[in-house]
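Each structure below appears as structure tokens.
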Structure I
Amino acid sequence: MMNLLFKYQFRKVTKGIVSCISVVWIIVFCSYGNVLADGAFVKFTPKLQRAYFEIQKLRIQTARNLIDEERKQNEDNVLIAYLDNYADLHYLMISEDKVAYKKLIEKEDSRLAAVGKLPDSSPYKRLFQADIRLHWAFAKIKFGNEVSGAWEVVKAYKLLDENRKKFSSFTPTLKSLGFLHVLIGSVPENYTWVTKVLGLRGNIDQGIKEIQTVVAEEPFFRQEAELMDLLLHAYTLQLGPKQLVKVKQLPKDHPDNLLLHFFATTILMKEGNSKEASWYLNEAPSGNEYITFPFLNYLRGEIALQQGKYDSAFAWYTAFQKDYRGFNYIKDSNLKMFMCKWLSNHDNEALPFIREIGNEGSAIIEADKLALRMAGEYTSGKITAQQKILYKSRYATDGGYLIEAQNFLNPVSENSFTSLSDKTEFNYRKGRILQKSGKENEATPYLERAVVLSKGASIGFGASAALQLGYIYRDSGHKTKAVQAFKTAMSYKKYEYKNSVDSKARAALTEMGQ
């Protein structure tokens, strides 16, 4: 049960937060000076400062070389163990190298032990231990070790909570603790009893305030705290206009930072703005000094698919699979390659890719699970040529190409489709296009129709429609209707994106005081 509590929340933020949460701590080391103990000490030397920034830019090998040089001179500096972990985590999250994961995970205990040599009087001791455990929580859950990863979260929380009580004026603790308060506070309601049993206290408002306290009171940490705030809103809550401006500005301020370009690209795509996302993707720095990052080609394929450039998309997905050595997004990219051919009416050329879905890759993330289900549905005849219009409109809408998405649907109506799921999706797509176009009043009837059609059925489009209705009602001041809509969204049973929808609905209700 506990692993279910955390795995979906962590997977949502893996692409962004896991890389950037580490950003938070480096300035902490610079600001509070050195901590000396018998043998073990913390000192942020110029060489280690540079190593950190190289990791942040995803120039991992350069960073490792700098860390090794420092190790020869100051092997008792426990910051070395922390940065070793920091570099390894970035490598694992991007490469998904299973062989390296098995080797590197064995180093967790020795790194925790190195930090453990600091005296209990040092606020760094629990801070470093908690952060290392959080890093491994992300890695373990990503690599399928969900129970172990969940326990890492519990241990990290307790370390941070103890550190806050013991060193109440040590503001850096609030960064990771605030992150966990938001994470735990947004879990689906039916899991909250687990957090109480484990002694975990989640509160979204408290967590955001803790992070923003750092922004307001610690000039050294302001940018890192702002980044944490952006990531939490992007992957768990909702981004506001001012936050989107910051997302776009960070890579421009740091043009040699590949991580920030990746962050801006994925967030803008998530926000349905692939046109702007493509700019950041094209401007991302490259070269031999940066870690190999095949997933960028996957993102290029996604944008081309949304634009209806099926040949170009197919080429990018092919390039992704050629260079990628990981296990996630293999099934999904095979599905997308199928779509590139199928939506171009080359059905026979599409068949090999739909068949490969069951043979390659893992089914850990929601996208791969969906691909596996769709492969089964296509093979059984449940996906028909009638649905090509819906898929074209869906991809265009996801990318923010709303005129094109509307044009796909203009020639058809609900009655053009035969299955209940297709009818529900048609209404959901129409509603979302209008909603994203700023026409909430026109969108509402379509979204409401999607909810009515899907009542009593496990149709995810109905749940998503209810979630969007909740946002519309909330923003227009109809609190009672918003609360009911969010609760309706959480009432749907098994479907691929249930945990994502549930957590967003739960977060919205919490923010409304429900």
Structure II
Amino acid sequence: MDSKNCGKCGKTASAMCINCKNAFYCSRECQKSDWKCHKNQCRSFEVVIDEKIGRTLRASRDISAGTVLISETPAIIGPKWTLDEDEEMPKFNCVGCFETIRTLYHKCPSCNWPACSSECIGLLNIELHDIECQFLKLGKGPKNSRDIKSIKEYFRMDTMLALKILLLQRKNPKRFKTIMEMESNEKNRLLTSNYKEAEEKIIYLEDNFLNPLEKAEEKNGHTILPLKDRKTLHKIFGIIETNAMYINLQTGTEICGLFPSAALLEHSCLPNITYKFDMKSGFKISVKAAKDIQKGEALSTSYTHVLWPTSVRQQHLMDTKYFNCNCERCNDPTELGTNFATLRCIGSDEEPCHGFQTQTSKDEYSCNKCPIKVSMEHVNMITERMNEEVDNLLAMSPNPGTIEDLIEKLSPFLHPNHYLLFNLKHTLVQLYGNHKDSPYDSLSIDTFKRKLNMCEEMLKVVLVLDPYSIRIAFYTSILLYEKAMCMFEMHKRKYDNIDLNEVKKCLEDAQKIISVEEDLMEGKQLLQKIENALIMC
């Protein structure tokens, strides 16, 4: 290598970037830095403008699976901008670390907002509560400190992320500018429920904090926040709605973060990247290629749930992101051959039909064997009723028998792979052998065969819908684990020459897949169960 200077620190270089052959480094430490990305000499992607979706990322060269594409800390982090309601058990979030709390025993010593502890490390963190702590003192507190409804109405954590962003114009103007340059979908939001909800949140912020601030500014003749008008606030809420990424804390609590580069990832129901958050490094996101990506290919993630049917995914995208998806899965009535939303055709009174109904247009389903068509309105009506029945049953901590009964009841109307049956079966295979009413030693060989068959059928589905275990690693790992334990029990009964090597292979695959979720409590627990099972094998 010819003598060159390190592009990071200027010393004589001793290493060269293997990607671009133009970036030189004096040591491994400099090579690990992101200097090469700042110089745009060997980035794996480029920002392009798409007429339909705006700014997005495209691979600027062929990328191998596992390549780290983006590593960045959030521009801002805070509680979810939409909070789950639970009227029977009111809950709040710690203003410091955002963890869920059930009591108001502890408060921030400075602003008096709810906290998990008066010594919570998030209370003094300049990237967390320190941003808004002094500002929250402007509020007068709940109208009635003994009324839970009044308390909930005042401690609105669903407005906190927007407030943090607004305050960045004083705390960190450069970061505020970066966030305000993100897409907000302002025009598309005007007639939506999101806009109306944001309007209500803005009124709350004005009444409790912004109006008192404005009076204080007028009194002192000094402007603290130049921008605090409704147009700015609506833009902030639009930016949050469009770009916020959910982060699961180890306890399962969800929070939100804005990542300027990662926010440019395109949506696809068949994504090609995976990402992970490092809680110990300021919630830094690490975006990796989940598969080999060709030059010019869009870098994509999924903004919806993989185990939703096309109609639900499309509606969710339109309601929250204001666009329709045109990926391969969305354009295939059979959802890539899985028949995840396919219905059985019941035919006519004169002649029963053994065909299947799939969505062939925006307004109707059609049979693949007979001329019968069903309106989308009718399909939605019957699936909503079935969905309600499934949700109600699963919410009651059912036993295997009640799930079997509902599967039998719905099966004459749904394809065996239909998402409602999938949901029931995924629960059922976990209950077989693990529920007090059906321990392993009480199960018959026929039940084992039924469980094994369901696991294999569902694995075929998930490996089509999420072939690289990007979005539903937990679901896939559970199926592999339950399949392995079923086979292990059948082996113990010396049934059908079950190969222990196959059992071990299932467990090792499950272990590899769930490793991406090991930071979460549920992932850690499943990983421990898999490791214990491997010891037995």
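Taking distance in nm of label points 7 Å out along Cα→Cβ at positions 168 and 504 as the criterion, the largest value within structures I, II is that of II. Using distance in nm of label points 7 Å out along Cα→Cβ at positions 136 and 472 as the calculated read-out, with 4.8 as its value, let me know the right label among I, II. The read-out was computed on structure I. Comparing FRET efficiency 1/(1 + (r/R0)^6) of positions 368 and 488 (r between Cβ atoms, R0 = 41 Å, to 0.05) across structures I, II, which is largest? Of structures I, II, the maximum of FRET efficiency 1/(1 + (r/R0)^6) of positions 368 and 488 (r between Cβ atoms, R0 = 41 Å, to 0.05) occurs in I.
Can you tell which of I, II yields 25 when percent of Cα pairs over 31 Å apart, for residues 48-295 alone is derived from it? Only structure I yields this read-out.
Can you say which of I, II returns 4.5 when distance in nm of label points 7 Å out along Cα→Cβ at positions 56 and 424 is computed? Going label by label, the one that fits is I.
Each of the structures I, II was assessed by Kirkwood radius over Cα pairs in Å; the largest value belongs to II. I have 2.4 for distance in nm of label points 7 Å out along Cα→Cβ at positions 192 and 208, calculated from one of the structures I, II. Which structure is it? That value comes from structure II.
From which structure (I, II) was helix-only ellipticity at 222 nm (-39500 (n - 2.57) for each DSSP H run of 4 or more, over all residues; to 500) calculated, if the value obtained is -12000? Answer by label: II.
Computed from the coordinates by the stated procedures, all read-outs in this text should not be read as laboratory data. Keep in mind the model is a prediction, meaning the values are calculated, not measured. Cβ atoms are built from the backbone, for glycine too; each structure is taken alone.
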